[in-house]
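Following this line, the structures themselves.
Every number here is computed from the coordinates shown, using simple stated rules; none is lab data. For clarity, every value in this text was computed on a predicted model and none was experimentally measured.
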Structure I
Amino acid sequence: MLFNSVQFLVFFPLVIAVYYLVNYKWRWLLLLVASYIFYGSWKIEFLSLIVISTLVDFYVAKQLSQTDNTHKRWKYLLVSLSCNLGMLLFFKYGSFLANLTLPFAPIPDWRKEQLLGFLSFDLPVGISFYTFQTMGYTIDIFKNKIKPEKHLGKFTLYVSYFPQLVAGPIERFDHLQPQLTSKHILTYKNLSHGARLMLYGFFMKMVIADNLAPLVDSIFETPLSYSLSTKWAGILGFGWQIYADFCGYSLIAIGAAKCMGVELMTNFKTPYFANSIQDFWRRWHISLSTWFRDYVFVPLGGSKVNQFIWIRNILVVFILSGIWHGANYTFLIWGAIHGVFYLLERFVRLPNSPFLKPIYWLKTYLVVSFAWLFFRASDLNNAWDVLLGVNISKAPKIIETPIELILAFALFVLLEVVFRKEKINQLLDRTPFVIRWSGYAVVLFFILSFSGTTNHPFIYFQF
């Protein structure tokens, strides 16, 4: 079930209505049923993977809480990691790994083709998100940072809470779980704050991302048909498309949870205003970057190591964050670009002058945009064709940008400037009534009038 679908527009108000009508002690059960319906509407058979991850980590957490034996604790942690990472490796990277290894396997070609066919299936939606969420829970139990949840049903809800189930934010147990079982009262503030975030999220997704998508897709699918300047415009366009798409999803998720009194973590903070790669990662997909910091970078030694090991740790984190997005060399290169420039910024000390901030911003924006080329390209050949490939036998195609997209994009950039230093709800709460509601009307007008003609799936659903 997509957020930007008719089914969700019926499903969500119904869930909210019943949520505030039932006794708060039973709301967890309502949300659990709603979450399984929400996820099962894609492919009900993939619910089994969530169930497996839930049961394994619930059992492991219980066992960890009952023993102080170091050997046994490591054994139980290994069970959790093996289960979650095993599912990721099989469903997300199985085909890629098979293509790497099968050419050297001493088996008949027909058997190789049979195995590759077996591994050619749709990726379970959200598997990278809920497996990371449950692994984080188990690791925190292992480190004695939190106490385990004793109620299986309530833990199941933590794993499958529908607003953030399929594309985050990746929530920590001690932040989300207490809110899911607390008594939330119906208030105008929660509904209005949630609705505002959802409205802006729908604008970002349906008006900006879905209108940029066909233009970007055309350039990346037939790059030799376009001039170099047009292809670079496509690279920049994809940067804004993926931001509007993913941040739009996050805002809808955060807004939906807010309507129920639940505060999800902020996942984006106007990342294209960053002045460095480090600053960019403080603003982009914050729940993933902090997950890798806490569960990969710190266990590797963090910054409390010699310089060589620290460099290794930084590169490992960035390369893993790239591979997390998919089994393709392009994602590895995308992560490596960010890692290399992160290191360069740390070793090449530049003057800290306010007059140089525009230059630092432009440098960061161009590096991030260049890296998006590899993120979007289907493979390395496609990336090369977009970057430098030219077909001199034909006149280059011209991309015609609709005037409504130009107007909507101008509004989007203006709003990003307005929201760069203050959260949306904080700013709108002190905005005069007439101006605030006029803004709602303008955004709603764009959504109703200029939404993309094709309903593109959220980009991060494929991860």
Structure II
Amino acid sequence: MTQTVVTPAARETGRGDADRLSRRSRRRAILIALAFLAPALVILGALVVYPIVYTLVRSLFDASGSTFVGPENYIEMFRRESTFTAIRNNVIWVIVAPVACTVLGLVFAVLMDKIRWSTAFKLIIFMPMAISMLAAGVIFRMMFQESPQLGVVNAGVVAVHDIFVDEAAYPGANIRPDSGFAKISGAIVSDDAVNDGSTVDVPLIGIRADSLPDDVVNAQTAAPARAGEITGTVWLDFVRGGGGVNGVIDSSEAGLEGIRVEAVDNAGNVVASATTDAEGRYTITDLEPGEYVIALPPSNFDQGYQGVSWLGEAFITGVIILSYVWIWAGFAMIMIASGLSAIDRSLQEAARMDGANEWQVFRRITAPLLSPVIVVVFVTLIINVLKIFDLVYVIPPGVSKPAANVIAVEMWTVSFGGGNDQGLGSALALLLLLLVLPSMIINVRRFREERSR
């Protein structure tokens, strides 16, 4: 029997061949991987790396792009009041919007397990995600218009207000010519002073039919005044279709209820007042003997309660955040619902069998199991709100735009919206990138942790 003897030299030669083959295969694998990754790397470099590098370089030059100014744009950025307003609003957005969307999404996702029509519920909540941000902005701007005739929100607010507050307003009212009254600075004032014990009627015209109360009744002549009193009637001296006598109370003319009538002394002080009843009659009492001017103050003839100025500087940021929550709560709901469907339901059933109520099951079992999904949703929404642009650009009217400003809108305004200073705009873009970067890193780490489990 022949035995093959492997010499040390041959052993070394074999090991070297194996190493060369291994290195060759690794190089081949790397080349294949680079070949597949090359298109993605080119696109990534063209759409991400190059714009970031170019923005950094551009931020070091002036508005024309020809003069190197170093960090001057970054210094100028923090000299501008609009930048601090934008940063403040972005902080408000980060605090309010992601929390509201995440909480509502969690509540909606849990409710879907408790109702029969969960599919319809999901469709209703998620439907705003199908609308573009621009269209949603137009919808909310129309809904929150200040005029109750245009904005549905203020129309509802005014309707509720009128139920609980009885206040009359007759916008556009005027005095009939040659009636002994004149309209001065919005108030209707008698031409001559009258003594107590007089009866002073006030015929008004120019009042729209829709300004009259629904239960309007015909005007009635006031009772004769006694000493220390002034009486009279305030009525709409107009008969639909014509007829009647001007300045005379006719049986078909409407009394004007809720109008304040004041007695003003010679020094210009209001000494007493009264409010007209349903027939338009008033009685001013407790007057000292003397002469008084009868005045109907301008408050009788303004527009009345017109709701809240939702699109004004005080509320505009809240309205925009509300529109964002309306759109993105559906996203949070769907994401959390997918996580909810993956958890072990036996843990919840075991807790219920041990006597836990639904709140305890949610707080001790459901919420902790959903925490990884909730964190991902929350961080994703933070990244999204830091870059918010569409809604802030569309919803505020011109006068409220400065109060609603955010960094993305400030960057666009400085660069393209009239400022034409792309050096300063590039500095703002890098500021926005630095603010978004930590949240992106947190999200990437969360994804890696989930993958490693």
Structure III
Amino acid sequence: MTGDPDSQTNEARPRDGKSDASSTVGNVIPPYDMGAEQSLLGSFIVSNNTVDEVMDFLKPDDFYFDEHVIICESIFRLRTSNKPVDIVVLSNDIKSHGDLDRIGGVAYLAKLAELVPTTENVRYYAEIIKEASVKRSIIRAGRDIYELGFSPAVTAMQLIDRTEKLVYDASQGMVRGDFQSLEHILPKTLQLLEDRYDHRGSIRGIGTGIKNLDLQVGGFQPQELVVLAARPSVGKTSLALNIAAYNAVRLKKPVGIFSLEMSREQLAERVISSEAMIEADKLRSGYLSQEDWQALAQVSNKLSEAPLYIDDTAGLTALEIRAKAKRLAVTGKAELLIVDYLQLAASGEKVESRVLEVAQITRMLKNLARELNVPIIVVSQLSRDIEKRDRKKPQLSDLRESGAIEQDADIVIFLYTDEAIDTSEVNTRTPTNALIAKHRNGKQGNVKLMFDKRYTRFESLDTTSED
């Protein structure tokens, strides 16, 4: 609603300095509702219990008029201290803060109590006030975006990110939740358990296509940040691509890959090698047999139809990844995102150290996973500290450059080989450990895999062990 000062009482004034912040342009008046504000405050005074009905989502700052902000702050302060809210107590509290004259004195508090048509509509009054408040926040965001657009110090990508954040922050004013009793929660929970029972043995969420790993992890769930880490040449990119191809090529689930190290053609070659079972060195050298061409022809249609999207832009910043991922989520409806690899990404902002920069990136990726409601797999390097130990089994402290990786990740998977195995040979089948070192919502453990470097492909071994 938009208030009309000619039809409303003039006993309350727009908030000092707030009318400008609400982007009053020319003679355009920002959204507010005098009647709803007065009726709600009057309801608080007449019936103290009504305060509890709206304190969960309404804030004093949601009121448009300065007097009403002061009065609401006092009412909430008294209610929080378990003190009664009536005209006498309320006026004394406001007076103790030096604001009684600013609100129009005791006479205005008495007028508010007299104006209440009914105390049964407090929730409705509060929702009217909240809606007007959110609209004013969006108007302020528009003004800020307009001003930022003229700043030479702000890049276009920073402006896009700032715009999204301002609008998102404004929208959060409308997001609220209430406590629910277990009685109301149980039906949905029991239905979920029945669905799991009916589909027991199947993988929920995003599977890897590797049986033993899927059994251990249980699938990657929406909003999870999954870190896949290893030392160089162990196969972390290959495993990430195997997971991407399994979902995009075989299950037709859209997958987006940000490749900060390899070109899209190199990644495509790896997918071809894995799916067509053509040795990678043959693809690189061009020495393909007739059988290889036949195998390529057999999978070419499946590969061309796969909803697998690759962005190989070098030096992407976290802001660019975020913007591109959101665009892909809208156009391609991605169900899985992969970033390869973390240490090549930049935050796009000036920070004191690389450790803080990586922390910013991982926090952004975790928030992005929640916002898009998809799992995000982040490939990461391990520090050289692992090479200094007698036993080469990785641990969470080996995650390179930031403890924030461990903190933000829901799942951390380490790939490593036993010390006696020589991984330098190109065409080898290498037993490899997939150690689930962190699993926020499941069990940890070690899964035995076989990495076939000929086809850049991981397979299950028959034995799974807890470690």
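In this comparison of I, II, III, the computed figure 1.08 for Rg/Rh (Cα atoms, Kirkwood Rh), for residues 141-212 alone is attributed to I. When helix-only ellipticity at 222 nm (-39500 (n - 2.57) for each DSSP H run of 4 or more, over all residues; to 500) is computed for each of I, II, III, the one that comes out at -16000 is II. Looking at volume of the Cα convex hull per residue in Å³ over structures I, II, III, structure II comes out largest.
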